[in-house]
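Just so it is clear, none of the values below were taken in a lab; they were calculated from the coordinates. Everything numeric here is computed off the predicted structure, so don't read it as measured data. Cβ atoms are built from the backbone, for glycine too; each structure is taken alone.
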Structure P
Amino acid sequence: MRNEIIIIVFAIFLANNVKVNAQYTLQDTSYSKIYIGSTLFMLANFIPEDGPDLVQLNLGYRLTPKDVVSLELITWKYAWPLGIPFGVSFDAPEEEFPGYIRELGFNVAYQHYWWKGLYSAIHVMSAWQSFFDTDENKIDNGFQIFNTYRILGYHIKLFSDRFFIEPSIAITHRPYHTKMPDSFKQLDDKWSKFFFGEPGLHVGFNL
């Protein structure tokens with residue numbers, strides 16, 4: 001199902017013909033230092049039964065036309081170890097947790113434009129975790145640091161430059177997390193703390 005979520009969202013993006021523009025400059029009439037945004041992966045919430053209950057709100061500030069900092073508030077849930085690579089095990093039933101993890105956290109992000117709309121970014125998230133069993137009973141609490149290294153992304157302006165969309169590809173990394181319940185830990189320990197090829201699809205509105 002998680003493969004289907006990724007395919008659906010990117011299909012929506014690719015189905016729309018958009019005008020590609022370069023990064024913002026101080027001479028732009030549309031240049032705005034502040035923006036609010038989110039991620040189009042929230043559309044996955046409409047998938048019955050397997051939706052991630054994802055809510056994300058981004059608040060960004062352009063230090064310069066090439067340098068951006070942002071704060072991202074996030075909550076979501078997931079039922080598979082985050083290090084499972086794309087392939088036959090990605091959403092395999094035998095790799096599913098005996099329940100799910102609900103996270104509530106915030107990202108601090110830095111984004112740098114290299115050329116026109118091309119950019120890289122790093123996001124560092126502090127996430128507080130709640131572990132639930134298959135009967136929806138909370139069984140434990142936890143905490144983790146979750147980093148996202150956006151290797152390559154592109155900023156596309158839309159609707160007279162009031163809106164934008166940012167497809168990207170990233171590596172994610174969990175450098176630290178507290179001990180999980182044993183039934184979760186046995187599955188999570190099988191997989192890497194890194195995930196390669198994480199897609200991103202941020203969207204925003206310039207204030």
Structure Q
Amino acid sequence: MTQSALSMVEDYGVRGARLRQVFFSSHKELLVKAAGVVAAKLKAGGKLLLCGNGGSAADAQHLAAEFVSRFQRERPSLAALALTTDTSVLTAISNDDGFDQVFKKQIQGLACKRDVLLAFSTSGNSPNVLKGLIQASEIGMTTMGMAGQNGGLMRKQCDYLLQVQSAETPLIQEVHIAAGHMLCALVELFLFGAEDTSLDSPRAES
């Protein structure tokens with residue numbers, strides 16, 4: 001192993017850890033507020049829709065699974081849907097109307113005013129994500145975004161924007177998934193209260 005390779009690994013870890021720490025320190029109030037909104041919408045019968053491209057599409061699917069299945073505790077399923085998973089819908093819309101319409105048209109058909117859209121774009125400028133956010137706003141949905149750099153055009157389209165101050169896509173995506181995990185944990189807390197860990201402690205032998 002060369003020293004340059006070892007230094008590269010260490011530097012990446014340090015920069016990623018620093019970026020994550022700065023993000024959570026500067027966004028903790030916004031994360032709590034956004035999670036409270038998601039929890040209230042879900043409790044009122046709404047659902048969480050998620051979208052993004054590439055690695056951000058994977059983040060959308062990952063977090064939808066955390067809400068629908070479970071995150072850190074046993075609890076009822078929560079209504080969440082990634083708009084990135086139905087290949088027939090995605091290819092039909094892309095073929096007929098253009099790839100920039102793939103999220104907008106799904107929101108038109110699947111969403112209502114009580115829903116929340118959580119959109120991911122490391123640049124903040126993905127055309128299909130922006131059109132999806134605009135459509136969500138027209139319906140009256142709450143719009144949330146996770147972006148990088150200066151937030152791009154998403155800044156004007158999101159009620160809540162979680163912005164990672166970096167231009168490095170991999171590091172932005174790593175913070176996005178960490179923020180998504182925290183969002184899910186907070187929603188679980190707000191909807192179901194603090195988890196009772198007493199069942200995890202060893203039982204006294206009778």
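Structure notes:
- Read-out distance in nm of label points 7 Å out along Cα→Cβ at positions 132 and 188, computed value 2.4, structure in P, Q: Q
- Structure (P, Q) behind the derived value 4.2 of distance in nm of label points 7 Å out along Cα→Cβ at positions 92 and 116: P
- Sorting P, Q by FRET efficiency 1/(1 + (r/R0)^6) of positions 108 and 172 (r between Cβ atoms, R0 = 30 Å, to 0.05) from high to low puts P first, with the largest value.
- Which of P, Q yields -18500 [helix-only ellipticity at 222 nm (-39500 (n - 2.57) for each DSSP H run of 4 or more, over all residues; to 500), calculated]: Q
- Of the structures P, Q, the one that 10.5, 31 was derived from, the read-out being Rg and Dmax of the Cα atoms in Å, for residues 44-83 alone: Q
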